[in-house]
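**Q** So, here's a batch of structures to check.
A short reminder: the numbers here are calculations on the coordinates, not readings from a lab. As the structure is a computational prediction, the values presented were derived from the model and not from experiment. Cβ atoms are built from the backbone, for glycine too; each structure is taken alone.
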Structure I
Amino acid sequence: MLGQMMDFPLTIPAILRRAESLYGAREIVSRRADGTLHRSSYAECLERSRRLGTALCQLGLEPGSRVATLCWNHHRHLEAYFGVPSAGLVLHPLNLRLPAADLAYIVRHADDQALLVDEDLVPLLEDLAGSPALKHIVVCRDAAPSHPTKGMLDYEELIRAAPASGPPADPDENAAAAMGYTSGTTGSPKGVVYSHRAMVLHSLACALPDVFALGENDIVLAAIPMFHANAWGLPYTAALVGAVQVLPRNAFDASTLLELLTGERVTFTAGVPTIWLGLAEEIGRATTPPDLSALKTIVVGGGACPPSLIQYFEESLGLRVVTSWGMTELTPVGTIGRARSHLKESYRERSRPGRPLPLVETRVSKEGSIAVWDGKTMGELEVRGPWVASGYYDDSNREGMTEDGWFRTGDIATIDRDGVVEIRDRAKDLIKSGGEWISSVALENGLLSHPAVAEAAVIAMPHPRWQERPFAIVVVRDGLTVGTDDLLKHLKSQFPDWYLPDRIEFTNQIPRTGSGKILKQALREKYGY
């Protein structure tokens, strides 16, 4: 016997219809490149988003076509978040911090048909030359162009010419809405394709009281680049509940964030630990304590949260800190670490990623069996749920999945008897710096491409601000000489500055296993990391 409920599609347009009809007057505050603020409303934003979707379809894009963005956090990028999937297209934010080779590979692999790009990021397009599918480039500007950009369209002119259609028809809830790529830690970057259904359920869960606890009266500032991990789903969660959104463009420095937090009376903010360590330093330098009385919640995710950071914000400033863990493959939020009033938890316990969101299930797998929830038994963390990836784009082998359909995260973790997850280590030797992944393998290959380098290994070393930074160990070829400056110069031609090692050590031998693999644990022990 089947239930007799309506087959109501769970889609992004359904979220946006609610935002427009109930919260149309609520504000969207967007920082311009010159530091001034652009103010609009959900009603204005959604009308422009529909024009954008219509304009892209008029350019010849068909349902399912990928639309890339190379943009910072501003109202036009938010319009793309809303308008592209609502038009039956697939939003694809590009991580502009990735190495050029990875960025070019991703655009080709995703078969992006169109690209929205900020005017100050146009120089990055040189790295994308040669992508056969990329037919249309649209430039986002704060001011009218003084002269046309050769071969490119202007965003404002494009949407101005498009008709102001009504709300779009709902696509299939299982259709692709957006996609994001992992950082290519082993091999090439991998694509994750989000469905409308997954994003609606993710938004509903994140809004719950024991998760982000968002509502109509909130003012949300996501201190997360909109090209990073689906911006933690906050653009959609905020729209679902009618919260004001404050978009800082590329101003993630502590001074500007503090100005926005106080000036806009922000109630909720989220970002990686590096952001909040910088903010703590900025507040400590201030001669007059800033007025953060409106701020209810700071979510710390994207990296391990130092217990001292929670203690400082809560004891010195009276702010509530919430920890979280997630991955691109989880849309991305998987766990939440809210303080439980009935328990006396230490700050170290509070720094753990917390328990899974409703509808997300977790387990730890050790040597082919499922570990008990005792808080001690370590193994690989595996998850499943309605917003967890079931495979990667264009990957028929379903890499990363267990035989019984759980996603293998690659993180080594424990789960205690209350279901609290604690990440203990990583199965892959990734380096997490300021919320961004750095591939040790990529850096090793870069070092090995220098003619004087015989062997190279890269491990993570702790950093008080960035959590982790790369530390390289190098063996020089017999009869040759090379210095640290030479190797950094060599790497700089291949990677962005933030990717480069903070320290390079020269040695005679790198320890390896019998099969020739580098013993990185031995290196960590040797160098005290």
Structure II
Amino acid sequence: MHRHNDLKVLFISLVLLSLILSACQMSKTDGDASSNKYEALVALFEEFREFQKPTLNNWIPDYSAAAMKEKARGLKEFQERLTAIDISTWPVSQKVDYHLVRAEMNGLDFYLRVLKPWSRDPVFYLPSQGGAGPVIDMNLRLRRRRSLDMDSVDEVREKLKAIPKIYEQAKTNLTEAAGDMADIAIHVYERDASMYLRLAAQLAEDHPDLVDDAKIAAEAVEDYGKWLKENKHKMTAPGGIGIENYNWWLKNVHLFPYTWQECKTIVEHEYSRIITFLKLEEHRNRKLPPLEVADTSEKYYRSMDQALNYVVEFLRDEEILTVPDWLNPADYSDPSKPRREFTAEDFANSSIDLKARQREILPGETHEFIGHLFDGQREERDKRIIRSARRLYNMGWIRSEGWAAGSEELLMQAGVLDKRPRRGREIEYLMNASHMSLSIPDLKMHSNEITFAEARKLCAEIMPYEWSQEDERMVWYEQQSNLRFPGFHTGVVVGKAQFTKLFKDRAMQLGKDFVLRDFMDEFLAAGVIPMSLIRWEMTGFEDEIKELW
């Protein structure tokens, strides 16, 4: 009897233990399930976005070795938390967002391990180049013709006082500086100093108590420039990141399916195609008169306004894409507002962009208006937290520029130039040639085959008709962007190649059911994200993303 009771008690105890363990397991499973929900990814993304920002102490960002080491440690924890999320049952659209977050974390990893602009790049500390310091409105008084409120005055004062301290930190941080980047900083630092002097002049009337701080900021920039000149001989690190790092950057941050060598092949083949098509156009048009050149501001802006309105009508009437009611050329260039007045010198020393636009303005302005402004306005209206966030670490660059550059020629082939002077097609091919003149040096600088000076020279050599010069401002700016942000202009060309590949894949997948407007709308609706992810979402093809993960 006692034994029976003992067994009964044991049985009940085991049942209770089993229930307790089951409840614990259910609680654990519920917790895991919760952490595997899409909302957990969104929360992690928003937390990471705050984490990746530099630590600020009185408006002074901390880029010390200790701070960067701590940032790397924190990043590893974020990556582990991301890896722990099980996305196996998620729909593709949510998996795409997961990969966006993964790529952004990889972007910070690459930033900390390889790019390290705080220790490699003297340009990093200059405000005109998106520098490390606090953002100060350089038109404080002129913007609304009123004085600042007290909170704004205190904030501007604190920011101005931070500037000299930032440059003192720069001199300590720049332990791996590249000589080419030092040259760029030396080339532009005086312009940055003059920005603070202009600010001092603007503040003199309403806020004289801020003038000395603005002048001290200008002196700090001047002193930084002198320090760079005196120490440049010590800055011997290569400017390029090397092919191995370039490949990692493309694959893991841009989720891009091609290597440095494959990019080089794509760019070289595209260059051959563009020059061939240019020469065929020139031959076909050989008996036509030359294009009229807009050599005054009045002519220039008249042609711009006509082109912007025409391209919107063309997109709508020819059913290229759905044109929303809010798309307005005045958002890009408003005739009722003051515009830059071009001088005779501006036209005489014009860059490739201005030369092209003086002759046929529609492709270039379509690139900026439809290719970029329209993209940005769509992003502003997008309510998806992860998709609509402006991509960090240039992750959206290849998609953004691939679409914008691709739309130029795509629209030309669709007929947008048919009612305009025929020789305008030559201008489109010359603009494409300019992309090659910037992309080929980009690749060669990062493989450390050529220097920054040689890259500018090569750019001028590649561009037909001497439409680019190695010392002109645009070439300086674009090539320094290539050096400081790997893939900057290569992304324009290979992004266009990715776009046309997606176009082909979707057209072949749908066959006779392919509708251009549907394709374009679906592509744009995906957002400014890597094209490998757009392709996966639009077609269901997983081959690229499997290789990239």
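**Q** Mean count of other Cβ atoms within 10 Å over residues 43-50 was computed and gave 14.9; which structure, I, II, did it come from?
**A** Of the structures listed, the value fits II.
**Q** Matching task: 11 is the computed value of relative contact order in percent (Cα under 8 Å, 6 or more apart). Pick the structure from I, II. Present the calculation step by step, with values, prior to reporting the outcome.
**A** Values: I: 11; II: 16.
Structure I accounts for this read-out.
**Q** Of the structures labelled I, II, which one yields -7500 when helix-only ellipticity at 222 nm (-39500 (n - 2.57) for each DSSP H run of 4 or more, over all residues; to 500) is computed from its coordinates?
**A** On the way: I: -7500; II: -21000.
Traced to structure I.
**Q** The value 0.95 for FRET efficiency 1/(1 + (r/R0)^6) of positions 259 and 275 (r between Cβ atoms, R0 = 25 Å, to 0.05) was derived from one model only; which of I, II is it?
**A** I
**Q** Out of I, II, which has the highest value for distance in nm of label points 7 Å out along Cα→Cβ at positions 83 and 195?
**A** With respect to distance in nm of label points 7 Å out along Cα→Cβ at positions 83 and 195, the highest-scoring structure among I, II is II.
**Q** Still on this structure: Upon calculation of Rg and Dmax of the Cα atoms in Å from the atomic coordinates, which of the structures I, II produces 27.7, 117?
**A** Working: I: 23.3, 79; II: 27.7, 117.
That value comes from structure II.
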